[in-house]
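K.L.:
Below you'll find the structures, each written out as structure tokens.
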Structure I
């Protein structure tokens, strides 16, 4: 049986803590988006535009910025450092419907998700992602 690309690259892969903040945010954005999409597809039967509406509402920068403020006290020291690196990263992107400060907080949260994803800390990743979904569903 052949090794997968993931298996082959593990030998030379960087420690997630050594990845750039923007690389972590890039993968974190994708991983969170897929997690939330998977949740809605598994738990409901909707038209795709309705899935998109729910998912977008959860992962948009304004909501990510508000969410991270709720959980800051729950982050470990290492997680806080990753979040701050992401928040303080010099990104050239511009938020569509968020202030610069909200966008930077969201980038920090995405970096945290990327870090947890690459670290393969599924439990911690799911803990925060599930909280975001629960907040949305409960109207918080």
Structure II
């Protein structure tokens, strides 16, 4: 077995990497840790850091010939999940930023879950856990 220290980052492809990075920063409180230009397609690539500095998302350009619809959950049920301490506060902030929620927060045992989508339709989730994983 490989001895993993921690998750380094998750990469997510976007049609507009600049807009995606801005959205994560403005709506979810991430900060840009690194930005560089990919000369192959003249798109910026970003590493953004979560508000506590414990996780990163790499925002990469979607290949131009890839017509996959990120919003089509039938192609792959993949989502990014973020921990929150106060779901009610998180919902209020998302709604104030104009984010459309997939429904109200739902209880799953002692936990509270909320799904919503980013500007390109990729599914995201907030989790308020009674006990950390």
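K.L.:
Given structures I, II, which gives the highest value for relative contact order in percent (Cα under 8 Å, 6 or more apart)?
P.N.:
Working: I: 38; II: 21.
Structure I comes out on top.
K.L.:
Tell me which of I, II gives 12.2 when you compute mean count of other Cβ atoms within 10 Å over residues 31-38.
P.N.:
II
K.L.:
Ranked by FRET efficiency 1/(1 + (r/R0)^6) of positions 15 and 39 (r between Cβ atoms, R0 = 30 Å, to 0.05), which of I, II sits at the highest value?
P.N.:
Answer by largest value of FRET efficiency 1/(1 + (r/R0)^6) of positions 15 and 39 (r between Cβ atoms, R0 = 30 Å, to 0.05): II.
K.L.:
With Kirkwood radius over Cα pairs in Å as the yardstick, tell me which of I, II scores highest.
P.N.:
Max of Kirkwood radius over Cα pairs in Å: II.
K.L.:
3.5 is what came out when distance in nm of label points 7 Å out along Cα→Cβ at positions 63 and 103 was calculated for one structure; which of I, II is it? Numbers along the way, then the final one.
P.N.:
Details: I: 2.0; II: 3.5.
Only structure II yields this read-out.
K.L.:
Tell me which structure, out of I, II, gives -5000 once helix-only ellipticity at 222 nm (-39500 (n - 2.57) for each DSSP H run of 4 or more, over all residues; to 500) is calculated.
P.N.:
Working: I: -22500; II: -5000.
Checking each candidate, the match is II.
Coordinate-derived values only; no laboratory data. Not measured: the values here are computed from a predicted model. Cβ atoms are built from the backbone, for glycine too; each structure is taken alone.
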